[in-house]
Structure formats: C-alpha cells, structure tokens
1. One of P, Q was used to compute Kirkwood radius over Cα pairs in Å, and the answer was 19.1. Which one was it?
2. Name the one structure among P, Q that relative contact order in percent (Cα under 8 Å, 6 or more apart) of 17 was derived from.
3. Can you spot which of P, Q the value 0.05 was calculated from, given it is FRET efficiency 1/(1 + (r/R0)^6) of positions 82 and 146 (r between Cβ atoms, R0 = 30 Å, to 0.05)?
4. Here helix-only ellipticity at 222 nm (-39500 (n - 2.57) for each DSSP H run of 4 or more, over all residues; to 500) was calculated and came to -7000; which of the structures P, Q was it taken from?
5. Out of P, Q, choose the structure whose coordinates give distance in nm of label points 7 Å out along Cα→Cβ at positions 50 and 162 equal to 1.8 when calculated.
6. Taking distance in nm of label points 7 Å out along Cα→Cβ at positions 34 and 226 from the coordinates of each of P, Q, which one would give 3.4?
7. Out of P, Q, which one gives 131 for volume of the Cα convex hull per residue in Å³, for residues 170-233 alone as computed from the coordinates?
8. For volume of the Cα convex hull per residue in Å³, for residues 90-185 alone, which structure out of P, Q has the highest calculated value?
Structure P
Amino acid sequence: MIRFLLIIAVYLASVKAYATPIKLTLAINSPGTPPHLYFDAAQKHYVGVIPDILTTAENDNAIEVAYVDSHRSRSETFVAEGQLDMFYSSLEWLDEPERFIATDPIFLHKSYLYSHKPLPTGFGANAHTHARICTRRGFHYPGLQPWFDEGNLVRIDSSNHETMLKMVLLGRCDAAELNVKNMRALQLQDMFKGIPFHRSETPTSVVAARLIMHPSQVEARNVLNNYIREFLAQDLYEESLKRHINNTRYSPK
C-alpha cells in the first residue's frame, strides 16, 4: 500500500496540471463488481482500478467525474444519445460500436466458464449439452451467443456476478461465465472461500476493456489515454488490482 501511494505521488508530480477540468459523467452497471469498478460499503462511493485511473487525472485537475448508477443496456443508450459521457465496457460487447469512441485498452478481459463440478473434456469448444449458463442481465456474451442461438446452451440471467455463482452452487445453473479477475475477487468473499470451482479448458472470450465514450468527447478521450498509458507504464495497474481484489467491503448497495 505504501509503495503504491509513493508511486502515485511520483507519477502525479510528473504529469502536467490543467487549468480547467473536463467534466464527465461515468455510467455504472450498479453496483459494479470488484476489482475494476464497485461500490465500497465503508467509503460509500465507487472505487476500483477504473476510479484509481480517473483519480490520477482528477488530482491533476484534468477531469472531474460524476458517477451515475445505471444498468448495462441503459448505459449504452444514455452515452450514445449524449445524456451521459462514458461507461466501462468493451467494443465487442456493444450493440452499435460505431456510435462510440473508446480509450486505449486498460486490460484484457479474459472469461471462462466456471462450474462447481468438473466440466467435460472439450466442453469449451463443443458445448452441445443444453447446459444452463448463468449470465449477467443486459450483458453481451459474443463467445457464447452462437451456442445460445442454436439452443446448445441455455442462458439464465442474473442480477450480478455474486448471484451467478450462488446459482451455480444451488444447482440452478451448470456453469457461469466470468472474467478471471472478477472470479478471483469473488473467491475471496467469505461465502465462496474454500469452495472448489472448475474452469473450462479454453477461454470463452478475450476482449480489451476500455472506457467507451460519446463521440463528442474526443478531447477527454485523448486526455484519458495519456493517463491510462502512464498508469500502465508505471505498473500501477497490478498494484491497484491487488488492493481491490483483496477488498472485502464490496456491497450490492
């Protein structure tokens, strides 16, 4: 933690200060999910890797961000129509990616199927099982969608990642698709500690996670790209990731 704060201090000292901040609104798939963007019950506001990046820019007076509770499907509409400025997602998950601009990649979002029981060999590549897959309501799953369309897999929506894993344990789903880092954070929660989960042999999806923005925000996008590049170059991403994966104060609000 001390090392992280020292690196942040050195980093902030090296970045140019701005006279007037660009005001931005960030739509959140409330309540978010650790470690990248989630609601901290103790601090009573949103924290995570994404807010850490934004805070470096805010401390420099480059931007001023307001966090707005939303829903995955509504966030895309609100930003496309210019009612809000940005949301955290991937271009591959959007209905109409051509309606947006995006920052540089922040990290690779690698997802797998996780089950309480061992998955059959080759399940990830030949899922002709009519297995029930827990997914998050309003989210796109490009790696699984062809199987859903053909009826080889059955999609069962849930409100958040925590509930998805609970449904797997209760036998209401055969597996859940989760990002590796979200899964690591969930397994540190008391309700999932020590419970064995099995992962598919191959990822179901590998996409770049970014801040997706309204086309009018080119200047803000360029500013954010500078901070994202510096954040990654200073190895602050891994520092931030470790802190937020281990944060037990996540709350579904």
Structure Q
Amino acid sequence: MRLGFAVAVHLEPDILLVDEVLAVGDEYFQHKCFAKIGEFRAAKKTIVLVSHDLGAVARLCERAVWLDAGRVGAEGSPHEVIDAYHQKVGEKEQRERAARGEIGARWGSKEIEITSARVLGRDGAERVVLQSGEPAAIEIGYRNPKGVSDAVFGVYLYRDDGIGVFGTNTLIDGVTVPVKAEGIVRFAIQGIELLPGGFDVDIGITDAQDRAYDYHQKGVQFRVIGTSREIGVARLGHRWEFR
C-alpha cells in the first residue's frame, strides 16, 4: 500500500483516491503523506480519502460522508459528520449498557418524581457525546403531585469506573427551587473540562434533610471526546510561570 501511494502521487493524477493508507505507515511516512496531500490540495486537485482515522478526516477534508452498513449515515462538513458518528456510537454503547443491566437503581418516596433526565450540548439538543471543554447541561424533568415545596435537586458525576468527579445540589449552592406542579431544572455547565472517557450521573431530588423523594443512580450517561494528551479525569485551568 505504501508503494502504491508513492507511485500514485508521482503520476500527478487529477483525482487521488486514498484508501486507509495512513493506517499502515510509521510516523515519518504519515508526515510525508500529509505533506503530499497538502500539495494536492494547494493545486486544487480532488482527493477522496477513505479512512477510519477521524482526526485525519477532520484535518484533511473539506467535506465528509459517513457510510454506515453501506448506507449514508451523514453527509456535510467533517465536524458535522464526525459528531453524528460519535452520537451513533454513544447511543449504541448506552443500549448495550442497558441490556447488561448497568443502568443504576432507583429509590425514594416519589412525592416528587423525576420524569426525564438528559444531557444537552452547546446547541441545546440532547447529546450522548460531548466535546471536552464545550458548554453542556443536565436537564431534569419532574412532576410534583403532592405539592411538596422544599425540594432539593442534585447531581453527582463520576467516571464509568466509579471514580468520583463532582457533586452538588441546590441546597449546597444556596439556590431556592421554585417548585411547581411540574417543571424542568437544568444544571448548566459553562465548560465540561473533563478528559476523554465515559461518565455516569446520579440524579436526585430530596428534602432539606436529605430524605429521598426520587433518586436515580446512573440516571444519565455520556462520553467525552477530545484530542488532549493530558492524563487524569479533569482538566485544571493552569499556566506555566518562570522567574
């Protein structure tokens, strides 16, 4: 395949079809491929890149098509298509986890009941995959048939291997909830500074004494993606200083 690519580019074709060639070489060969493809782009020639390397697609392509079992799953800008692909993979992972019984337990008096829970992306749409650093929200729908007025809403986020990340509730944050017969509460996150991985979120409604009205363990799940080479769970805002 490396020889085929070398022969093809030296023939200087008007249309270059590249099928997974970046997956077979070492880093030096890949750099040479990127450089040659860059020359083709600068010369306004057509390149058709077939690849599972999403980073290469984002870096090299102006338009992308995702083929899913022989059908077009999405078509558009690389960012849009890659995002659609990640969402599909995330949804599949969630279904598999549910089938394995990995969605958590639920308990409480149900005087106030959680009716829905979902993760929202920067565009306000439901997401199962988030880009590291982007704004997000956890949305909780509820109904209050008993007319309870002292509800405390909380979230506890942890990595899917059980390592805790962050937890808080409206009582800790000093927020009074205007409880209605039914409504929606959103926990808005300015930037989800988590490193890539899978995460679970417990969703809970309690009273001020921490008695559970409705607590849903692993009520929502999502995956964070990104290109960071940092290690750990979360990204800390930082800078290097020298004196």
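1. Corresponding structure: P.
2. Checking each candidate, the match is Q.
3. The structure behind it is Q.
4. Answer by label: Q.
5. The correct label is P.
6. Answer by label: P.
7. Attributed to the structure labelled Q.
8. Q
We did not get these values from a lab; they are worked out from the coordinates using the rules stated. Nothing here was measured: the structure is a model prediction, and the numbers come from that model. Cβ atoms are built from the backbone, for glycine too; each structure is taken alone.
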